[in-house]
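Participant: The following blocks contain the structures, represented as structure tokens.
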Structure I
Amino acid sequence: MSAHELTKGHILIDSDIESQFHKLQESLKPNRVVGFIEDKFLLEHAKAVIREAYISESETKYIVLGALEFNTVSQNSLLKVFEEPPRNIEFIIITPTKSNLIPTVRSRLPIIKGKGSAKTYECELNLAKLSYKDIFSFLKDNARVSKNDAKNLVESLYHRATVVDMLILSQVQLDNFDRAYRLLELNSKPQNVLTLVLMSFIDAS
């Protein structure tokens, strides 16, 4: 990763969060680098990030958010400050997988993959031409997925829809992706969550 890449806010996908944070501290000197490194990133941490962001700086200050898990409430509370950061503030998020982040957060910052990034799931569904039979087969093949696997599947569906099939998602579809992450965090049944996401593509066709 070059120094130029580090001069803009971004999302870094890497499982070694502490190590990447220390590398950022070294790479970005003499600028200030303020870290919020947690196992689980909660609303209280998001509020602390926002307070830090509004402390004025004469030079660029980097605020690093690193966590194994980010809950949905904390992410939603940060959307405004990500979209309109205060002067001289750059945000960097470090997390092991994109599926930890809701689509509206991912849309605000470019994504860079580190060496320790998690393997992504490939989705073979054509979401532009989705049928009930396709949904049934997909749910049958993924009948016993874990919560984390379900998050990765939702991520792969989002990637398939936006990058591979190049669909412009409706507000309902975007909301369903956001709801999917929130429901999985609340331990909803993965089958029900995947059905929610997929059915919005049937309804849109």
Structure II
Amino acid sequence: MRPDLLIRASEPLNLPSGVLCGVDEAGRGPIAGPVHAAAVILRPGCAPDGLDDSKKLSALQRGALEARIKSDALAWAVAFATVEEIDRMNILQATLLAMRRAVELLSVSPETAVFDGTHCPLLPMQRIAVVRGDARVAAISAASILAKTERDRVMDALAQDFPQYEFEQHKGYPTPAHLERLRDHGPSPHHRRSFAPVKALSCR
């Protein structure tokens, strides 16, 4: 879905006043596991120090920031779209679905939802997309961290049931080690059949 406003990386941030939630996802690139999204409404002037794109932070840093975000935020929510939904509707549409679910779960209704990237789900409030928003908008950075930490926990749990894939090491991303395990053992129920490396094995 096209946003109501798109702010490109070269453009200045001119976000509206009022109750604003930041939204971001984790898990678009993996070939296994769900895609998660989080929505966060930070209290004015209460953004935790050290917020950044979750990919630039260590697991220890993300864990510490997650606790602070959940403690200090005005509202937060995490949602996901399943592997079955990803395979049925494609990863972009599943990501937008997870984002919409996260915003709808917030205990406080935002006036504006600000998304990382260039796409937004359909929602009944103003929707703004910010390119590289996870590094430019504190609320999006916070959402990035919550989505990433929750998805990592899910993949760690899957690793307990499917140790042969070592999900705890790569979180479902198509690393050489993961692809080797996939070739050795075939796809698990949590692999995305619509993604090329899994689809190739499923069609044998």
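Laboratory data are not the source of any read-out in this text; all were calculated from the coordinates shown. On a predicted model such as this, the values are computed, not experimentally measured, just so you know. Cβ atoms are built from the backbone, for glycine too; each structure is taken alone.
Participant: Of the structures labelled I, II, which one yields 16, 49, 30, 5 when P(r) over Cα pairs in 10 Å bins from 0, in percent, for residues 97-176 alone is computed from its coordinates?
Facilitator: The read-out was computed on structure I.
Participant: Using relative contact order in percent (Cα under 8 Å, 6 or more apart) for the comparison, can you identify which of I, II gives the largest number?
Facilitator: The maximum falls on structure II.
Participant: Just checking, which of I, II has the largest value of FRET efficiency 1/(1 + (r/R0)^6) of positions 33 and 161 (r between Cβ atoms, R0 = 35 Å, to 0.05)?
Facilitator: II
Participant: Could you tell me which structure in I, II was used to calculate distance in nm of label points 7 Å out along Cα→Cβ at positions 137 and 153 as 1.5?
Facilitator: I
Participant: Rank structures I, II by distance in nm of label points 7 Å out along Cα→Cβ at positions 65 and 89 and report only the one at the top, that is, the highest.
Facilitator: Max of distance in nm of label points 7 Å out along Cα→Cβ at positions 65 and 89: II.
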